[in-house]
Every structure is written in structure tokens, then in C-alpha cells.
Structure 1
Amino acid sequence: MLLKNVRTFAPQDLGSVDIFVGYSKVLAVESSIGSMPIETKTFDLSNFILTPGLIDLHVHFAGAGGEGGPLFRAEPLSVSSLLESGITTAVGLLGTDSYARSVMEVLQKAYALEAQGISTYIFTGSYKIPPITITGDVAVDIIAIEKVLGLKAAIADHRSSHPTVEEFMRLASQVRVAGILSGKVGIFHLHVGTCPDPLYIVRETNKRTSIPLYHFLPTHMNRNEAILEEALKFALEGGNVDFTAISDMNCPQAYEAVIHLLEAGVPLDRITVSSDAGGSSPLFDSEGHLLDVRITTPEDLMTQFLRMLDVIGPEKALAVFSTNPAERLGLGCKGKIEVGFDADFLIFDNTWNLAGVVAKGRLVWGKI
């Protein structure tokens, strides 16, 4: 595949360039590439914009939810729902329900989506501690199963297992050792609720064990203004934070949260945004009664990306949605348009409407 004359943000602005793709990789990025000695599909993209694909590091692609009963169980996501939202790499995980759902189910859905064209990974675990795993051991899951990048657990939430610091420390140690032995980053991905001092257990573990903060990735850190301030504090201390791209809930929008942190002096590379797609966003009253449940969708991620793009420009917005997630997860060949990187691209028209998606070197969605 040869893409000609396309305005490219890699995420840095490369201007108009030609990009040659083969064997799912970017093979050349040059100002002009002539005719090729092999059969090549050539696309003139003079009126289009090219970016890296979005990397969604928190998506319930096997389905989740269940608060409110069986009628509120979210269905598994289709590959088309991800692609039309610009997602070329997705990391799946369990939600509240780890009784009727399993990590193995998430893994099998990851393989199915991979076969349909996108790149997939998963987190083992769920809300519960002790964690639900595939092999019976957190570290073995991370070491032995290529798609497993780390562990998910819930903290500071009425639906969590309310682990002690000692329990949490032991799990964090397992994640770190597994990362070291597997050559992965080893991510302890944390669903954060709204309890007071929500990241206390993370800080205490870091203080007592010296396990580096980069292993911990708290998400949903824009649930409300108080949690957003906790995100700011943690990021200024050197931690990484992830915001959720829910567009119609009564909480700070992800793009607003990102701007708030940047204006307060947080380095851009400590911030990511994910969709929480396929999960539920339940609303409880002050006494803990369930009032409503919204099933989240992948399109929220693209909505927040476009809103952020308008405020901080494509280079910084792409860092938050592509480059930073790739680096956070240790995906060394994703998140940028460079020679040797995976050919995962989004093709926009000049007004930033998504026109096509290239994943692993193939046009898998849209028409150009």
C-alpha cells in the first residue's frame, strides 16, 4: 500500500508526505516515493489527514455491566463498533461481574477481534481481590499469556473488595515481578471509585515497597471534581492517570480534565484517555440505591478526541489518545507513524470526519 501526498500527524506534524506500507509495517516515510517494482495499491490522499490509530486501554469488548440485574448486562462489542470509532488497538477487561463472566471469555474475544483485523490485549483480574485469573496465578497469567499486559482491580469503590494495604502490596509485587520476568511493563490497572482519599493505598504501597509508580494506572479519575483533584495531585507526584471518555454524564469531561491537568503543570506524557466501552455507568443516590444505568460506547472516545483536538491541537491530542497509551502499555511498535511501527492509521477528511481506518497495513473500514 502506498499513500501519496497525505498531511500526516505522526503525532508530530510531518506536512504532506508519502507512506509505503508492507507486511503490516511502515516501511518508508518520505517527501516523495516513486513507482514501486512490486504490485502496490496506491491511494492519492491529497485532501486527507493521516494520524495514528486510537489506542483504547480500557474497553469491555466481551461485555460487562449487570448492575440492576441480568437485563442490564452489556453485550460483546463488534469489531465495526471499534473501527468506526477509530480504535485500532483495544485492551479488554472484566467489570463488576466476575461471577457469570470470566477472564478466559475476555481472552477469547480478544483473539476473535484480532482475527477480524485489530490488535488486542487484556488485563487479568476484575474488581475482586483475590483476583480472578486464567491460570490461577496473576504472575503466571502475565508471564505465560502474551496478550495479558497486567492486572485489574477495584479500589475506593463500594463494589470493590476493600483490600488491605498488605493485600494490595502483595499483588503489586506480583505484577512488578511478572513484568520483569516477561519483559512487559506490568500494569496494575485500577478502577477507582469515589471513596475518600481514593489513592491512599497506592501511595502507601509505593512508600513501603518502593514499587515504582509507573506500574499503577488509576482510571475513571474524572468521576467528579474531587476525584479530578486527586488525579492532579497524583500526576504532580509523578504518577500516571487515565480519564474516561463518557460524554453525557454529570462529571468533568475527559477533554476538560486533560486541559485542567496541563494548565496545572502536569507533563503531557502522564495522561491518557480510554472509553470504558461495553461497560455500565451506573448512577446511585446518596443512600446507595441504583437510579439508572448507561451502557458506554466506543464512539465516546472519538468524541472526546475531536473535542480535545479543537482545544490543544492534533499533536498533543494524539499523544493522549495514541502515543501515551502505547508507551504506558509497553507497545513499542504502536502509537506513532514511523518506519518499523505497525501500520495503524486513521484517515480523516479536511474537516476531521473519519473516512477510513487502516489496521495492520490493511484498509479495514471506510472508503478512500
Structure 2
Amino acid sequence: MPGFALEPEQQTWCDTLRTLAREKLRPLAEQGEAGHLNRPLVEALGELGLLERLFTSGALDLCLMRESLARGCTEAETALALQGLGAAPVARAGTDEQRARWMPGVRAGRTVAGFALSEPGAGSDAAALTLAAEPERRYGSGSARESGAGGSDGAAVGDWRLSGEKCWISNAPYADFYTVFARTTPGAGARGITAFLVPADRAGLSGTALDMLSPHPIGTLVLDGVRVGRADVIGVPDRGFRVAMDTLNLFRPSVGAFAVGMAQAALDATLAHTAGRTAFGGPLKDLQSVSHLVAEMATRTEAARLLVYAAASAYDRNEPDVPKSSAMAKLFATETAQFVVDSAVQLHGARALRRGHLLEHLYREVRAPRIYEGATEVQRTIIAKELYA
């Protein structure tokens, strides 16, 4: 499809990113500890200008970055994506003061952000979150009580206390601040959620790392009466769900790009293996069962890539069907990557199951994207809803 062919400068940039991922970022990733935040890796993304570009480019640029990095270093791709996910609400909907305080460090890779939406009982159904933001009423001489401000009891509502638990949170418990989504109006569904910027050193905030199948920094957060004020609100009170969805609509196609990058890495490894491996009197590629499977892997990967690019381009053009195209891209690309990586493992045989093999690494990495930022089943629900609208 010529409409989705990359410009020469885009292709050159992608080639450069793959080289950087392989030669500069991969060694840093290998020095890190699985499941822990790798600050040198995040700082390297800042030094290379990738985090700056992350917040100044469109959705297609984001997809090209994530796909290219994933082909050479999935840890670098994930570090970039988690930084973007956690800080995008501040960059896009935060106040001037919030952006001035936090974004320079985020872009430089010195300040790490986390995105705190999911809860133990509210993962795919994000609108059902229950972490409570309860008003804190303040009294004192010369206060609103004496000036007549506030409610019927004379109390002025100036702050909230956050109480509850978040789970499956990016960069927890290592981030320097979190975008936390809390329930400010009980019983109001999606229209009663507020986004808050919560520094990690706020009293009452604690966290624990989770040991995940994929080697990513993911954890839980416990908020025990954490105080937040009006200056911490991202966007408008009770409209935080829109902040979350705007962020996810931007990042969903790029989750697909991450998946495409992994699929392409697995396909590249498979082409090399089946061309060089001899079995039954000749190279594996000469067996029809093998060559046909490889052809299917390549076709699905390219189809996924085109869907991702189309969704990202639709987002950049502000087209009305962004939710549907984003959901289609994430759905198809992540399911495709699972198929391609699994097929690659099958064609490589037992060697691909050995710890440290590229495909063993990809096999652990590829499973999570079918769940996070909206599971496959949620994407199908979104698509169907948009089709019948």
C-alpha cells in the first residue's frame, strides 16, 4: 500500500534506532536487573534525544520508535514506553507549573514517571476504579469559616486524601512521581474520576515490586491517606477518565508497534535459522511445511504493521474513528506477535527454550501486550461498539 510507505528519512531514522538499540542500549539493558528500574537505560534514552522526541512527535513517530527499538532491545522499548505513559498526562493536560517542575527531568531521563490507573478489582474496566479521594476539611482562625466560604458547616474544601491500592503499575515502586487516577465523586462512573500528580515522596505512599513473567518494572502502590491539593490535579476534577483515555488512545497503536517489532525480530531469526539449518537432507526452508509457515508469519507481520501505521496516521490527522482503528491495531498486532513468536520457537526447536536465547526472551515478552492497556477482549468490545454506533 503506497500510502503507508515510509519516507526515506523515516526509514533511515528507523535503521539508526535499530543500530542504537543493538549497540548502545542492549549492553545497558544487560547490566540491569530483571524486573527493576534501569535508570542508566532511561538516562541513555534521554541523552539520545528519544524522550524529547517522544513528547514532541505524533503517534506515527512514536510507533516507529517503539517498533525499531523492540527489534534490537525490548527493554529499551519498554523503558521509553513506560516513561511516556506515565508522563503523557502531565505533558498533555497538566498545568504550566506541573510541566515546568517535572517534564525537563522526564525528557532528560533523570525523572521517572509511572501511570497508576489499574487496581486489583478494576483492570480492564477502568471506570470501575475505587481508590478514594476524600475531601479534607480545614479549619482555623482567619479561615474560610470566618469569611463565610465553604459549605453549610462553614468548612472550605481545599485538599483530598487518597486511600486505596493500585496494581500492575508501570515503574512502581521506583518512579519519582505517578499519575494517579482516583474516585472523587462516588457513584458517578467514568465522570467521577480525577487525575492527580503524586510525587513518590508524599507521606502515606508506599509500593512493592511484582515478579512478572516479562522482565519489566511493574508493582503495586498503597496510598494511605496521601494528601493532594488543587495544584496536583491534572486537567479538570471529575474529568480524569478522559485524561486516561486520551493517553491510552495515543499509546494503543504503539503497543501494536512494539508487538510488530518483536514479531519482526522473531521472523528475522527464523529466516536465518531455516536457511542455515540442515535437516532431512537439505535446509529447513526447502520443506514446504516450513516455508509456508514462514510465509504466513511474514504476511501477518506486514498486515499488522500496516494496521498500526494506519491507526497512528488516523490519530495524527485527528480522524473520528481513532478508538476503532487504535483498537484494531492493538488487537491484530499483539495477537499476530504471539503467533509469530510461538511459530519461531517451534521452528527453532529446543534451542529456543534455553534461557538467554532471543526467542526465549521474546516468548516471555510477547504475552503481556495482549493484556495491558486494554486486553484483547476489551479491544473487540471497543471495535464492535464503534461499528454499531
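Here, each number is a calculation from the coordinates, and none is a lab measurement. Remember, it's a predicted structure, so these values are computed and weren't measured experimentally. Cβ atoms are built from the backbone, for glycine too; each structure is taken alone.
The value 10.9, 32 for Rg and Dmax of the Cα atoms in Å, for residues 122-177 alone was derived from one model only; which of 1, 2 is it?
Label of the originating structure: 1.
Check the numbers for relative contact order in percent (Cα under 8 Å, 6 or more apart) across 1, 2 and tell me which is largest.
Going through 1, 2 one by one, relative contact order in percent (Cα under 8 Å, 6 or more apart) is largest in 1.
One of 1, 2 was used to calculate FRET efficiency 1/(1 + (r/R0)^6) of positions 186 and 354 (r between Cβ atoms, R0 = 30 Å, to 0.05), giving 0.35; which?
Of the structures listed, the value fits 1.
Of the structures labelled 1, 2, which one yields -17000 when helix-only ellipticity at 222 nm (-39500 (n - 2.57) for each DSSP H run of 4 or more, over all residues; to 500) is computed from its coordinates?
2
On mean projected area of the Cα convex hull in nm², which of the structures labelled 1, 2 is highest?
2
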